[in-house]
Structures are given as C-alpha cells and as structure tokens.
Structure 1
Amino acid sequence: MLATYAAALAVGLASLVLGQGALALCGARRWSWIAPPVGLALLCAICWATVRLPGDGVVSAVVVLVLTVGGAALLRGRVEGGGEALRVGWPVALGALIAASLPFAVEGHFGILGTGFNPDMSQHLLATDRLANGESSQLLHQGYPLGPHSIVVALNKGLGIGIVQGFDGLTIAAAVLAPLTALAAFADQPRLRRAASALLVGLPYLVASYFAQGAFKEVIQALLVLAFVLALRESTRSWQGMTLRFVPAALLAIGSVYIYSFPGLIWLAAIAAIWAIAEWRTTAVTGPAARRALSLAVLVFAIGSLPELGRMIDFHSFETFDPNGPGLGNLFGQISPFTALGIWPSGDFRLAPGDGAVPAFAYYLGAVFATVLLTFGLRRLWRGREHALLAGLTAVALLYAAARVGGTPYTSAKALEIAAPLLTLAILLPLNRGGGKSASPAGGGAGGTAPEEALATGRGGGSPAPTGPAGWRPLSLVYLVAAGVCSLLALANAPVGPTSYSPALTGLRSLLASDSTLFLGPDSFLADEHGERYVVWELRGGHVCVGPASEAGGEPPVGIRFFITTGQSNRPPFTGLVLRRRAGPYIVWERRSVLGGPSPCPLIAVRQARQGP
C-alpha cells in the first residue's frame, strides 16, 4: 500500500511541477489545471529518453528529480492563484484518490489491476522488468510505446518501488490528474458542483472500467485528449496574448506519441484540424501572431517526437491494427455506444444490458436520459461558440464511427473510452453554467477569464435565451448521481491480482508447452489474489491446470507431466517426481513417464488467454 501511494504521489507531484513550469516558460502567469497532463506528458518523454542510458533507469530518476526541484524553484513566487488552486483542487484530488482506491479496498489487498479482465498487463510487466534490467523485449522490438513503462522503471530504480506497485501508482495518479484537469472547464462554478462535475468528467463510466482492467494507456490517453481540447480552448481565452500559447497542446501531443504512438496523434490531429476550420474566420488561427504561435508549436512537436519516428513506423504492423488480429480481444462482442454517456449500471462494461443484476430497462432509460441531456448540451455549446469542445466531440465521434466500420470491437471500444470524458463534459458544462461577465465569445484577453456569458445565455451575442439553464440544473444532479454510481460500480468490480511479479513463470512456457502442467499455489494466492487467472495468463500456450498446494501428497494426478510449486522446499508435491528446474520463486517437478491419452488440463491458447479464461 505504501509503495503504491508513494508512486502515485511521486508521479502526481512531478506532473504538477513540470507541467506548470512548462506553462510558465510559455508565458502563463496564473495557475492552470492544464498543467497536470502537460507534466505527465513531459514525464513520459523524459523518462523514455533517459531510461536506456547506463544505469537502466537510475539516470531517469535523477533527471526527473533535478527537473522537479528546478521547476519548483522557478515557480516559487511567480505563479498567481496557487493558493486558490490548492483550496479548489485538494477535495477533487482526495475524492479521485478514494475512488481510484476502491478496487484495492474491496479486494482487501494491493496488486496487479485487472487480473482476469485483461491479460495485457502480463506483457507490460515483462517488458518493464526487462527494460529495468537493460534487456530487450518483444514490445521494444515492435516499436510499442514504452513511455509509461519507463516511468515505472524510474520509480523502481529511484525509489525502490516494485514494478506492480509502480504501475498501480501511475494508474492511480492518472485517475487523480484527470478530474483535476477537468476543473479547467468549470472555472465559474460553485465549489461543490465544480468538484462533483470535475470528478465525473475525469472518471466517467468507461474510463473507470478501463482503470478497473488495468488499461493504464487508455486511461492516460483519454486524459491527454481531454487536456488537448481544453488547451485549445484556453489558447483563445486566458492564453490569448501568449506567443507560445499553442505549445502546451504540442507538449500533450508529444506525450501521446510516447504513450500511444501514432494512433494517439490521430485523435489530436483530427481535433486540431476541425478546431482550426471552426476558428478560420477569427484571429485565433489566421492573424500574424497566431500563425507564428502555430509555427512554434509545430516546431516544438517535431523536435520532441522525431526521436520516436522510427519506432512509430515499426509499430504500424502491431497486431491491434490487423482486422484479423485481436478481434474481440477481451470483449464478448461490440460495446454499445451508450456506455460512453456514463449511465450503464453494470460492474462489467462488456456485458449486454440485462445480463447482470439490473434489468435491461434501466440501461435503456439511462441511455435515453443521457442522450436528451447531451442533445441539450450540444445545442448550447453550438450557440455558445465553444469551438474547441465541439471540435473534440466531432473528432471522437468520427473516429469511433471509423473504428466501428473498419476496425474491430476491440478498437472501437477503446475509441468509446477515449470519447467518454468529452461526452460527459458536453452534458455537464451547459447544464451547470451560470451567468457572468465576459469578453466576446471569440475569446478573452491575455491573462483574462473565459468568455462565459455566451454559453450561460445560450446565445453568441449575449442576449437572454428563451429558457435559461436554471430549470435543467436538477437534471444535472440526477445525472451526476446516476453516472457517478455507475463509475463507482465499475471500480468496485475491479479484480486485483498478485502483489508481486516475476518474469520467471513466463520463462517456463517453452519448457511446459509440449505437455500438461499442474500449478500448485498457496490457498490465499488462489482465493484472494485471482491466482488461477494470473497463472493461466503467464503459462498460455500449453495445457494448464491450477490447484491449491494443500491438495498435494500421494500419487500424482493421471496424465500430467510437469508440476510447479512455490517456495524453497526441496520436497516434491507428489511421490515419484524429480526436480527439473528452479526459476525465481518457482520449482518445476517432472514425472518421467506419463501414460498416453487426452490431457486432463485444458489448452490455454494464446488467443483464448487474451480473451480471458
């Protein structure tokens, strides 16, 4: 527990300081909630750039420490609004931390998130272990983006935090930073409503569901897409007078390269293009100052992402992009697009309506309710000239449609997860708006405030709308409660696996694949840590049975050749076995003669293991 929270705290603090330091260098003088994701993006790029230097991660830890301390010194006394940001941010951070801790509280221990939901973490743990030891891996050769993995290595080498706890801490940190980032959209809200809205935008149902299965890349990418939209929004508001006002968006794009490779850029490029078209008639993109600012941002992005260009080219052949590759992945079928609207009362987003304890009618009622609110929100965003938010919504909708038509259920589900925060923001922002003074709808002055009046009234010119949002605010409360309960339900249903990881079990696959294997684990490991599913992941490709060590003794079961135990005991689990190999905490025993016939253990094919046992 302490290691997990230490990792989350280290990532969170470094992201806050690095991000605000970068914004200060760009010219921002006030605290901005765009800083946390900018800092996380920089953290991924910095760690990946240094993790392969001598020391296998030690240099990464030192560089991050030096930059964080230097950034804190730079910001001291030079950032306005820090005290107010702390007062507003700490309840949101605490609420997000409690929500992100729910899986571990329910399971009663800390360990590998998503064990039994998603086997991908097996590959990430192995690649990170090898990266920490200066060794190569399949993911490294395939051009897979390893920015988050390098952060975990830096935590391991710099703070002595285990790989499992490092990934848990990184994922928790992303889940906390996302609601903090959403605060940037709710600047004019009463504090309680602002906090509740930010929490739900940062942790909507699908993001919570992907958090529950340990999909840290999707959780971070959804955060970066949300932050990119809000950064474009700020570029015509409080950052309008900054020469480098588009550089924060460029830094987010750099981070996306090291987290999600070129697919991450598809979202950001689509958003930027649609936003530029929408702003074409304004000075936001056509004036001389704007063109200079855009050119500088493009230059920064090119410099920051160019080192990864070769790996991005290699990554295009990864199996996820093959229509005949992952297919369903760990899903049971296509995911309903209504899951992205937040009201989906199921602990497992993969289940069809009515397959759980809640009747199907509740799903459809929630979908209709959320759709009505979204329609209202889109109308008010349009009339309020919220070009950045509308560009983000248009882009994620188009990319989901493309993934649904030309991709697989596995890829279209990811597209929905990345869209979920923006859809939630489109529902809550117009519902919660109040009146206020502002500049023209096109933008505010440098260092000024957001132009809220157009959206508050629902008219671009600021005249009162026929029906203000006040009558809709009770509906926002209903949505907050319903969608919030669904997010918490997804988090509470998250399985948590073993507390530690060793690559030794995966290394036994070549030895065991030709025969049947019985893994004998401690009773607590199997009952409390989803040990059976974990072992199946690690030994995929062979015939595998799993049982408790307490059942050992006497004659070995018929038809099984290999037996795996844990610990240091030299005593075989059954009579007639000989020691074959020791591998880390595991011992392989072998029965020399095995009668022919069908294996008593099921074949765990690689594709089957991916889809879940």
Structure 2
Amino acid sequence: MKKKIVWMLVSCLMVLSLVIASCGPKEAAKEEEIGKATVVTAEEEKAAEEEVAVEEEGILPPEVPKYGGTLVSLGGDFGPIDPTKAQAIRVGHMMWTSSELMQGDWTKGPQGTGETMWDWGFLGDITLEAGELAESWELPDDTTIIYHLRHGIRYQNKPPANGRELTADDVVWNIHYQFNYPGCWETMSYPPTKPDYVTDRMLPGDPRRPTSVKALDKYTVQVKVPAASQAIMLLEIGDNLYTNPPECWTTGKGWTDWRDVVGSGPFILTDYVPSSLIVYTKHPNYFENDPLHPENRLPYIDTLRLLIIPDASTQLAAFRTGRIDMMQGVTWENAKLLREQCPEVKWYKRLGNASIAAGRMDKADLPFRHLKVRQAMNMAINKEAFLNEYLKGEGAMLTYPFTPTKGFEKFYTPLEEMPEEVQMLFRYDPARARELLKEAGYPNGFKTTIYCSSTAVDELSMFKAWLADVNITMEIKPLDFGAWFGMWAARSYEEMFYGPLTGLWAPFEQLCTKTGMYSNIAYIDDPYFAEVGTVIGRDMVKNPENYYKTMREAAVYELSLAWGIFMPGRYSYNMWWPWVQNWYGVSWAGWANTNDLFKYYWIDPALKKSMGY
C-alpha cells in the first residue's frame, strides 16, 4: 500500500513536470530548470516514501493541537513551598499549580499576532495583558480598581479545598496576606508601618499601598489605592500575586510539605523526589480554554516531569539523547555544540541579562562619586573586543536598560541615536580615559576591590588588565555563589560589586535605580528616578504613550550617569526537539510568569517515535 501511494505521488510529480514543460518558456535557462524537474531522483523517491510513512504513523502537522503525553524538562529543586512566607515567584510550583488575576496575552506572541516574542514579559505594556482568574477589570476613577472574576473556577480536588469554587473572598484574603506579612513580596516592596494579622483593612505605610480591599459580591473585588499608584497596583495585584485557598492557613497547618499544595492552576503537584524529580499532572477541571483555539480546554499535556540535574554536561547529554524534550537558557557555547550534534533540534536565541561592575556612589571617600571617573572606567574597557573575541559575536553592544528585540521597540533607542555622552561610554579610548581621571582629580589612578561570583573571575580578569592600562588597580575577590548572593542581597560590599542587570525584565519596577533596592548596586539616590516612578504609577495604564516616552528618556538619562561599566549583552538559547510544539522558544509572559506557559504546549509522541527516541 505504501509503495503504491509513493508511485502515485511520483507519477503525479512527473505529469506536473510535463504540464509545466508544455508551457514553452521563452528563456533557455527556464527550459533547463524545468527539464531538471522531470527527473525523479532516488533521494526524492525515498523522501516521498518517508513522508507517507510519517502520515501512516498518525503524525499531524505541528500547528495542529494535540492532547496527551508527557513533557520532560529541567527543573530546580524546591526552595520555599509556602507563599505566605516568601516571595511568590520564588515559590516555583505556583506557576503550575496556582493562578493570578491577570496574565500575559498569549495571542500577542509568535503563536498569534507576533507583537512580542515574550523574551522578558510584558514590560509594563498593558496592551500585552489578558485576564486569567479575572475576565475583565476596570478603573472607574483614579483611586479604584475593580476585578471581575470568571464564574465556575474550581480548585484542585485536594483537601482542604476539595474542588470548591474560587470566590472574591479568596482573592481578598490573599491580597491582605501578601501586603501585610513579613517575607511576602508585596510586603517587602510596599512595606506597612508594622506587620499585623490579616484584617478587613490595609495597614498604612508605603504611600503606594492599597488603602482597602473588599469583595463587592461573589465574583467582584474592589481595591482602593492612592491615585499615584493606581497603574502599578493594578498590575502588582493583578499579575504578580497568586490566589490560593485561605483555609489551608486559616483552618489548616499551611503548606509545610509538597503534598499540602492545592491551587486552581493547570497542573497538580503529584510527586517530588528531592534533588531528583518533580511531577505535575493535568488538572482535569481547569477553567481556561486556549485563546487561539477557543474550542480546546487547557492544558494539552497529561504529565509534566521536571528532572533536577545540576551538572551542565549531564543536562546536555540528557537533551542530546532525547531524555529531556526542551532546555531553556543554554549558553551560546553549548548551543553551538548541540546544533552541530543534533541538526534536527529547533532553537530560539534571546538577549539575556548583562552583568555590570559598579562602585558605590554613596561614599564620599570613593572615586565612583565622580561622573568623570565612571566615564573613564567605561572608556578604558575594550567592549568591541569583548563582544567579538570573547563572546564570538554572540551578543549585542547595547542591551540595557532595553534590548533591540521585538517587544522593546516602544522603549529602545539605538546606540547610534544616543547623545555623545552615552555613545562615548561604548568607545575604547584609554587615552581619553586617562584625561578624564586627571580632570576628576586622579592623575595617578587609584586602587579598588571588587567582589564577584567565582564563575566571573575570567571576565573580570580582562577588565582588570584594561583598567590597569589607565592606572586603575582592581583587586578581584571571588566568592562562592551563596556568599556572593548574600552579599548582593545585603549590599554589604565595601567598594565595587559585579552582578546582573536585573532591571531588564521589569523596567517599571526600577530595580537598578530605585533607592534601597538590593539590585541598586551603585547606591543610586537620584530624585529624577522618583519622578519617573510617579509617571509609571500614574500613566502606565491610562496614558501609555507618555509612559513609553518617559521610559525611553529615562533609559538615556540612566546610561548617561555611567553608574557602572555597561557591557555587551550575550545571547542564550532555548532549544527543543521537534515533537515539542507550540512553544516557539518563548521565555516570559506577563509580569514574572516564566513557567505559566506550559499549559499551552503540546507534544507529538508519534513524531518522537519516528525520530528514534
């Protein structure tokens, strides 16, 4: 039967070629090209036979949704389990097991309109947001936010929720808790005057905090906020705060063990082997349909298995042999190797966080308080050589505060359009750097120390050599990851620190420039950024064009401060086998939702089998 179909296809191809040839092309070159088409090679016959074989095995095109099967990926071991005692996004299981009021609009990504590649979330662009628990929201005046919940959302059928319906009272309880208890992200970011037990009112404190939260009825939540923070609170509460069943804590012991976890999300946490494996299974009563295939209830896969493999070489081996189906954040070096070894693999590259070396600007006895010193340090570093020789071209020169990629167009200014005081920071000019140091009062340079993770020593050794050429002596002090992270969080370094530019993924949070933030490693304290924060809180939703304009201008201003040594950003790769479908390598939808997207992916087990895995 297979051979018969193949020869029918071959015959049709020959007939089609004769028909084309009979059209009598006028140019000899065209006649030669068409003449070649009449010959069916052994390779073409084999390809036709393989195509038929694939069809007989039931393999559907990748754009056709498919239910069932198991998707295997990499995962990290559990850190915090209880969201009432930690930052929500650090409670990693909630991205699979719980839900938020809002989420990134899946229809705007590469699967839909292509307005964004979802490299770094929604960036404060309200047009990229959609409802999750909330079917809609409204801002009836400058101090009111109203979320309208979907009807019929049910928790997973586990005690103590036992599959009951999620209500507005649940949302209200979670908002109160997250804004009033130490350890919760909202409490840390918008602190109250003092911690207290959950009440029917919000505690005073940070002027951006909600002033009251209440359920107007079973499916409507009203939040009152200061007018200056309405936009940021709409999104902080909507897309950075998960809702979980209150009875887990009000009548139960809370989540002290992974078996306690219960939410309304697309997956149920069903197994956990420490340092080895995490297993999620499909929530059969999950409430969402696929917005691009509205007839289909999510999620598509039956089981998600996350393998905990700390060693990078073992991860690569597991992917290469098909033991895992997808990998995120693969370094460009490893991606190059995998692409050579596994040419069938699909990939997408994105510009990741650059790292930055910065000195404290708050200490009067340190040279970093002088703008010309900071400019000189930038001009002493050969960034072109770093990009082309060290990164082998796998990066881009200007990737902070925004990257030159889809989704950032509303915010990004190309380097060649920047003012001279920014452009010069990316130009290698040691002679001018020495002049600037002299003008700043350091004709003989100076000595400094810098703390870094032990993995960054090679990079900083290059910096050290370049800086030595302009008489800046930099002593490198490497730390193991735990000590380095602790120093970063406590901001306890004496002079310089080498860390990530975390502001990229949430520009509206001003993570690198807001006073007091641990990610503000230069100790910037500039009233300009407070003014920008006012525009963000006021205009991000109601006047987005002014928000975009302000963020573009703020990016130029921030770079002109030269508060650190701005380096090229490097590419990382998301890689997957062809049987993983509807992913496109996206990384980050919504506010901080790096894993919520698994509900949209499907797999093709027949294709995997046909490829020998």
Structure 3
Amino acid sequence: MTPLPHLTEAFIRQNANPESFQRGRDYYRKGAVTALEQRGRQLTAEVEGSQYAPYLIRLSFDAAGLTTASCSCPYDWGGYCKHLVAVLLAVIHAPETIEARSSLGEILAPLDRDDLQQLLLQLAERRPELTDLIETLTLPLGLPGPLGDAPPVGPRQTSVDPAPFRKQIRTILRHAESRYEYDYNEEDSFTDEILEVLAQIDPFIQAGDTANALPLLQAITEECLDEWGDLEDYAGDSDGFFDELGQAWAEALLVTELPPAERNHWLRELEKLRKKATAMNGEDGFEIAIEAARQGWDYPPLVRVLGGEITHLGARAAASPYFSDDLALIRLTILARQGRHEAYLHLAEAEGQNARYLTKLVELDRAAEAVAYALAHVGDSDTSLTLAKALRAKNELEAALQIAEHGLALEGHVRIELARWLRDTASGVGQPARALSAARIAYSASLNLGDYQAVQALAGPDWPTLKPDLLAALAASGNSYAAIDIYLHEGMVAEAIQAIEKGGLYSSQLEQVVAAATHSHPDWAIRQACKQAEAIMDAKQSNHYARAVNWLRHARLAYNASGQHTEWRAYLDTLLVLHARKSSLIPQLKTLLSGLAKE
C-alpha cells in the first residue's frame, strides 16, 4: 500500500477554523467516519452528518502530503469543514481502519487491448453521456478523431439567428428599468444577467466559429447600448461589464486568422460601437477589441515574437497600452488551445507573463529550464508559489522546495501563504529543518496562533529555546488581537489581560479572557463580566438579555472561585430589585439563583 501522507493535528488546525476543528473532533470520537478506503494516492470516506445520507470525502496526496481535499457538504466558510477534519483525524489516529484497495492503474494493468476496449464500451453503454468525453480524451493520445488533431468541435454549417439574443437583452434591461422606477435605491444585478447571455457565445468562440460569434456579439452590444439609458448609474458595475464585453470581442476576432478585409469590416463596426458607448457613458471597454482587429495575428512585432525574436518592447512597436496584459492572456489562451507550445512560450516570455511561461515549461517536462529561469528572472513571491505548486504536481519536489525558498526572499502578496506551503511541503517530505525555518517566517509575518503552533510542533526538543523569541516578537509587535490567542494558548492569563486592556475591552475575545481569568484573576473577571451584563440590562436591550445572563454566569463562576458566595448572592439580589419591572429579564436572572454550590 502506498505510504499515507504525513499529517499532524497542528496541520489540521491550521487549515480549519476552531469551531470546525472542535466539531470535527467530536464527529471522529463518536465514530461518524465510515468506509475509509485507500486506492493508491487517494483516500475516500463517508461521514455521518445531519442528513440521512452520509457526506463523501475525497483526499489526494503525494510524497509531500495532501494535494486536494473535498467534501460533498455545502460548507463554504473557508478552511476544512468538520467532516474533513473528522476524516483527517481518523487517518492520523486510526490508520488501521483504512481498507486498502487496488488503485485503478493496478486494476487495469493486467487487461489487454481487447479487454480495455470492451470495458470502455460497457461503461459508455451504461453511461452514454461519457461517450463524448472518451472521444475528446483520445485526441491528445494521437488516436483517430473526427477532426484529426483539432478538438471535436468546429464552426456550424448554418447561421444562428441573433434575434433571440437581442430579445434576451431587451427583456433584462426593461425589467431592470421597471424595478428602478419603483425603487431607485434597490441594488440590481442586471449586468450579471447580461453576462449570462454573453456566456452563451463562449462555445462559438472556442469552436472558432467567428461567422456566428461576431454577429451575435454585435447584436448583444447594440441592444445594450440602445437600452442602457440611465441604468448604469443605478446598477453600478457597468465598467466591469464593458471590459468583459470588449475581451469577448477580442477573443472572437483572434480565435481564427481572419482575412484583412473581414478584420477591417469588424474594425469599422467596433469604431461605431465605441463612439456610441463613449457618447453615452464614457466607456472605453472596446479599445482591446479594436486593437485585436487592427493587429490580428500578422502584426509584425507579434510575428517576430512568436518566431522567437524577443525585445524589451515585447509584442508591440511602442509603449504598452493599459490593456496589454489582457490582450496577451487572450492570445495565450488561444495558443494553448491550439497546442502551439513554442509560440506560447515566446509570447509569455516577451509579455512578462512569468507565471504562465514557467508553468508551461513544467507542463512540457522542462522543469530544470523553469527553475533556472525563475532563479534568474522572477522577482516576486506570487510567481514563485505558482511555480512551486506546478513543480510539486509534476513530482519535482526538491525543485519545488528550492523555488519556494527563493520566493521567500522576494516581495509579494502571498509571502505568508508561500511560507506555509514550504513549511507543510518540507515537513511532508521529511525535511524538518527546512520546514521549521519556513514556519518561523510564516509566524513572524502573521503572528497567528496556528503559525505559532506549527513552530511548536516542528521545534520538538528545541521549543523551550525558541519559545521566548516568538513571545518577544509578539510583545514587540503591539498586535493585541494576535497576542491574546497565543497568551491564552500558553496559559499566560496576566499577559492576556494586559493585551485586551490595551487593545480595547470590547474585543470579541473578551469573553475568552474572562473565562480564562476565572480562577487566577477572579476580581478582574467579575468586574468585566458584570460591566458587560449591566450595559446590556441598563440599555433595556431585551433581545440581548440572554447575552447579559451569560455574562453573569461568568461572574458567578468567578465569585465562586474566590469564595465570595455571599457577595454573589447580594449582587444578584440587587439586580433582581433594580430590574424588577423587566418581565422578560427577571425569569432569566432567577435561573442564576441555583448552581453555585455545584460550581
């Protein structure tokens, strides 16, 4: 059986919020994880949840650890859901429950050509919708296809009537205008509705069917400009809409090499549309489409770049327009779709699209070339992370780690993410020193409890030496919010109290600190809990009385911890008298009369 990925509870905590981790641990302890199976580098499991049918978990991993993790539940709040947490805890603590199954490769290995063909035929007979997918997947293998090396799609033989598209746009805009008349403050999403219509043109563009794509785009654009009126002031996001519309035009114009006469025709049409749009609302989204029509694929600077002649100007004869990156990405998408790999590489390099240039090299099994280029030319952590992930996907683990380490010395928006990625990947391949170094960088940049715990888990016997440095950095940062979590984790209640007083007593963490201070600093806990409760009761916030009573429970615990039983009863009696007329509060306060002795 393929060795299981290296996992720790610290890793799970770093990838799940505290509530998901706690609930996932409860699920695991109650035995909710069932049908845990491993096939090669994939794990599947079922987790019994609130629905009758269990949730399905799928995990994939490589030599460095997890690569993907998914659950069939609808959770979408960031990080791992409770079901994923439960399964990962089962993998860590109960690996003996994992049933080893043969991987699909092992199952298929003994079959000869006839057996495989028969198997595919039976599969397609049971699932007819798979026939087109099987046909598509045969093309990269050099097997016969309906169009040779091209995708199994192409231009239609008949023209599509633009009238239904025009009608859809008119209906959307008129309904939006009607809603606007009733409530001009109402937020409307009619631009999203139009974009859904625009998405109907994508299949024509991808098929290279410009004979239909361009007239349909013209119909949609004309209707938008005719009906838009004052709606853009009310709806909001017309800028983004016209940008997407312009990019759709540009891709449609470039997806095939149009004859010069046809390009000139569409250039004239676009100039008319742009003039109307500019007069109406100053939109400039058509510039990218106009430039695509002017240049086509025979633009001399572009031709030179595609042939490998690269200069500082890239694929242009002059300075870059503001939309040059978008135009380059459209061209790269088309070149990738056509399988023109060398042209893709030349254009990506010339246009400074380093992430796409490097990932394409890796995709083409030219990892060493990608690494050398990145070390010499990449100057941001964002590209480094993208390349590192691509290298890992190709099982080039050492190269991935090298690029990640290089990226940590660079500026970028994802430096913390990169440090965490390097930490987890290095730990997964059994390089604790490398992982610890990255973990310290992640902590220094985030001062996050999860990153603090990761350093602790990796430090092992060196933790007592490292811990004072981490706490000193925390104290020096002035980050009270982060400090409280870490101080409470370490049981440093006095420091947590000082941090929350410095950062503001109305922090969401106040209740956590009050609960932690119950025994060590009961008088402080009493003052804070009573203050919060009294503010709610005095303000007559009846819908928050339950929250006030919860604060008083904290006060009761602290009174009890300090042996002040009489004082608590006297304080509660005072509240009962003071708020005697609050009929919804008094019954809740009376619930606090019992339970003191038990606490």
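All of the numbers you see were taken from the coordinates with simple rules; none came from a lab. What you see is a predicted model; the values in this text were computed from it and never measured.
To test your reading of the models, identify which of 1, 2, 3 gives 7 for relative contact order in percent (Cα under 8 Å, 6 or more apart) when calculated. Value 7 for relative contact order in percent (Cα under 8 Å, 6 or more apart) corresponds to 3 out of 1, 2, 3. Across the set 1, 2, 3, Kirkwood radius over Cα pairs in Å reaches its highest value in structure 3.
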